[in-house]
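Nothing in this text is a laboratory measurement; each read-out follows from the coordinates by a stated rule. What you see is a predicted model, and the numbers here were worked out from it, not measured in a lab. Cβ atoms are built from the backbone, for glycine too; each structure is taken alone.
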Structure I
Amino acid sequence: MNEKLENSLLFIWLVSLVATLGSLYFSEVRGYEPCELCWYQRILMYPIVIMTTIAYIQKNARIAITTAVFSCIGGAISIYHYGIQKLDFLADSAPACGRVPCTGQYINVLGFITIPFLAGVAFILIAITSFYMIKQLKGDK
């Protein structure tokens, strides 16, 4: 595995680790109960940490295909979740999410940074890096 792929894999691992620790901080330290859409995002983010750890040890950059899939699905959920928080026409038709409404905003920094926004940024960074790695792998053949 070349250095660019190795560094990209480390970057994906770091982003997913920070996102995972951030979500655990919000729920376990701050006491913010995740809504249903937050759980789906967690289900897609947490395994990326484990997958990239193993892939780095094995020097397996082909994991980028899997991280691309996980991050694109997670990113789509994050964008939708952010939309129902910030866009009235989506919030009005938002599905019920159980005990915690998905339209709720535990944090709202600078008027636009919410938890789904942070998750979305992480998923986008992972997706971009994954696609870069896939392109690099195709170029190596």
Structure II
Amino acid sequence: MNHNTKTMENALVSAWGISLIATLGSLYFSEVLKFTPCDLCWFQRIFMYPQVILLGLAVIRKEYGIARYSLSLSIIGGTISLYHYSLQKIPFFQNYAISCGRVPCTGQYINWLGFITIPFLALVAFFLISVLSIFIIRKGKEGKIS
């Protein structure tokens, strides 16, 4: 196994680990702490949860081409997270927030250090997976690995 392949494998395992931690974290908030997810939280979950399975299978099969799909899911999920975080933290967005189901999307179950909320945590996870996916795609083009 060459160095390029090992580096890509490590990046893929890292992306899978991040998606697993994000998924388990969201389940902890909703199932253990009983925080009811708002509609935007559900959309973020829709783009994170499948990545645990997709990236996990890709790690087992060493299929680095999954990075293209993971990148797409992460960009869309990250955009939703950024919008959701803006609803929570930017007064302009708070004043014109759309109705978000039973639970308001402007609500903050957690607010660690004054800026870390659940959508922020999701945004960080989506961002890290995106960076790792781009890295895998670039390394794959260098080494002609699909």
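Source structure of the calculated read-out (mean count of other Cβ atoms within 10 Å over residues 34-41, 20.2) within I, II: I. To test your reading of the models, identify which of I, II gives 2.9 for distance in nm of label points 7 Å out along Cα→Cβ at positions 50 and 114 when calculated. Label of the originating structure: I. The greatest value of distance in nm of label points 7 Å out along Cα→Cβ at positions 58 and 74 among structures I, II is that of I.
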